[in-house]
Structure P
Amino acid sequence: MALTSKQKEKATKEVKRHEKDSGSPEYQIALFTERIKKLTSHLKKNKKDFHSRRGLLKMVAKRRKLTAYLEKTNEKAYKKLAKKLGLK
């Protein structure tokens, strides 16, 4: 259920700070958003997959923490990212 490199590139090419970016909050939030979408569609088909549900909840919590950090440190980048990804 992991994302392929093409899916990662597609999800993050707009939010990268530079070509080799892999650790910025924007990049991580974009990746988490893509993984959450994929896992949500999986859980709609497999309602009793509780192990994946727990992983989804952990991802959502981690994304929430990263968005809170980004909002606190760089509000302009946060608003731009939230608009791009459809958060809030």
Structure Q
Amino acid sequence: METRVAILAIIVREGSFVSALNDLLHQYGAYIIGRMGVPYRARGVNIISVSIDAPADVISALSGKLGRLPGVTAKTVYAPEDALT
């Protein structure tokens, strides 16, 4: 199965949904390369970047599920396919 490399950029505005977000990331843990989280207390948000190597439909599903959590915004940036060969 062909996979893609991508970065999920996640902004969390509501602290009460961090548990649900972590549960989702745990479910997709087999695909996650790495994760970095930065609390930005001055603005009341948490900024998370997740590097992932997975089939495109898996990446899309995770991004969609994250984006449907209240107080969470998620966007995906894919690496160019030709850059990884």
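Read-outs: derived from the displayed coordinates by stated rules, not from any lab. Quick caveat: nothing in here was measured; it's all calculated off a predicted structure. Cβ atoms are built from the backbone, for glycine too; each structure is taken alone.
Of the structures labelled P, Q, one was used to calculate helix-only ellipticity at 222 nm (-39500 (n - 2.57) for each DSSP H run of 4 or more, over all residues; to 500), giving -24000. Name it. Among P, Q, the structure yielding -24000 for helix-only ellipticity at 222 nm (-39500 (n - 2.57) for each DSSP H run of 4 or more, over all residues; to 500) is P. Taking percent of Cα pairs over 17 Å apart, for residues 22-61 alone as the criterion, the top-ranked structure out of P, Q is Q, with the highest value.
To test your reading of the models, identify which of P, Q gives 1.4 for distance in nm of label points 7 Å out along Cα→Cβ at positions 14 and 46 when calculated.
On the way: P: 2.9; Q: 1.4.
Corresponding structure: Q.
When relative contact order in percent (Cα under 8 Å, 6 or more apart) is calculated for each of P, Q, the greatest value falls to Q.
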